[in-house]
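Following are the structures in question.
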Structure P
Amino acid sequence: MRIEPFDPTDALSLVHMWRASFEFGVGIKDPHPIEEQVAFLFEQLVPNNRLIVAKEGEAIVGFCASNPQSVAALYVRVENIGQGIGTELLRRAQAESSGRLWLYTFAQNRRARRFYEHHGFVAAAYGFENMWQLEDIRYEWSRAEATAVGRSPQH
């Protein structure tokens with residue numbers, strides 16, 4: 001596996017992997033056209049985040065969109081969940097952060113919640129996401145707090 005910057009020519013394959021991972025984790029079918037998700041990728045994620053992808057050969061097996069304050073998206077190909085890909089992507093986001101990160105995940109995505117909690121994120125707020133009509137959770141991570149309990153990005 002290698003980690004590299006997002007290549008815009010990989011947009012469609014990234015979106016297909018992202019959608020399958022989202023549907024698997026949340027347990028719902030995404031009703032939006034693929035073209036809308038590709039547009040969201042280029043109009044929202046790319047301008048506001050650093051995007052990195054994990055690849056095996058030419059296949060995208062994970063991606064992370066983050067900036068120094070937040071993780072906007074982190075998804076791993078369903079077939080590759082549990083292989084450390086998400087951990088490596090998240091560690092890179094933590095290492096490049098301002099020392100604090102926040103993110104949202106859906107309450108019903110128990111696998112994602114366990115993953116983030118395992119990596120030192122703490123549930124900070126509970127809410128409701130209107131577009132999806134689902135409960136969500138805001139998670140926060142602090143390098144100082146993680147280091148104090150032995151959960152620095154290097155561990």
Structure Q
Amino acid sequence: MLPIGFTVYGQPATQGSKKVVPILKGGQPVMKGGRPLTRAVNADPKLGQWRQQVAEVAQREYPGEPYLGPVGLRLIFTRPRPKAHFGSGRNADKIKPSAPPWPISRPDTLKLARAIEDALTGVVWKDDSQVVCHTLTKVYGERHEVFIFVKPMLEDPT
């Protein structure tokens with residue numbers, strides 16, 4: 001059933017950045033050896049909801065069993081331009097010549113891709129280790145969205 005391509009609308013969440021938080025019991029930190037015990041959690045609180053949204057759209061587009069072979073993954077992340085990229089007054093709909101052509105600010109494409117890979121695990125492929133080729137792109141557009149294209153890698157790489 002591969003290749004498939006589909007778009008997921010909404011602001012993507014990143015995966016990969018962690019923050020350390022104390023382990024609590026009864027509202028108080030759990031202590032050991034005079035120090036609070038901690039655990040690492042994903043820094044983006046929207047990650048779970050974003051991965052679920054991606055998985056739901058993927059399931060509609062790819063209702064079969066997860067693919068078992070090697071795959072190539074192309075992701076195009078689109079985001080709207082900041083207002084500062086546009087002129088003012090009668091030029092409010094025109095992009096300033098000084099506006100950058102590519103979105104080089106955070107988040108980075110690898111952290112965005114990790115969230116997509118994990119969301120597609122068990123839906124499109126069995127394990128994200130099957131992704132042997134990545135093409136990741138960030139562009140400016142009308143709204144937040146990601147275009148996802150998955151294809152089987154049938155050719156011999158040698």
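Where a number appears in this text, it was derived from the coordinates with a stated rule and is not lab data. Quick caveat: nothing in here was measured; it's all calculated off a predicted structure. Cβ atoms are built from the backbone, for glycine too; each structure is taken alone.
Annotations for the structure displayed:
- Which of P, Q leads on mean count of other Cβ atoms within 10 Å over residues 64-71, largest value: P
- Structures P, Q were shown, and relative contact order in percent (Cα under 8 Å, 6 or more apart) at 40 was computed from Q.
- Structure from which 1.04 was derived, Cα Rg over 2.2 N^0.38 Å, for residues 8-87 alone, options P, Q: P
- When distance in nm of label points 7 Å out along Cα→Cβ at positions 16 and 32 is computed for each of P, Q, the largest belongs to: Q
- Which entry (P, Q) yields the derived value 3.2 for distance in nm of label points 7 Å out along Cα→Cβ at positions 56 and 104: P
- Which of P, Q yields -9000 [helix-only ellipticity at 222 nm (-39500 (n - 2.57) for each DSSP H run of 4 or more, over all residues; to 500), calculated]: P
- Structures P, Q, by mean count of other Cβ atoms within 10 Å over residues 96-103: label with the highest value: P
- Mean projected area of the Cα convex hull in nm² - highest-scoring structure of P, Q: Q
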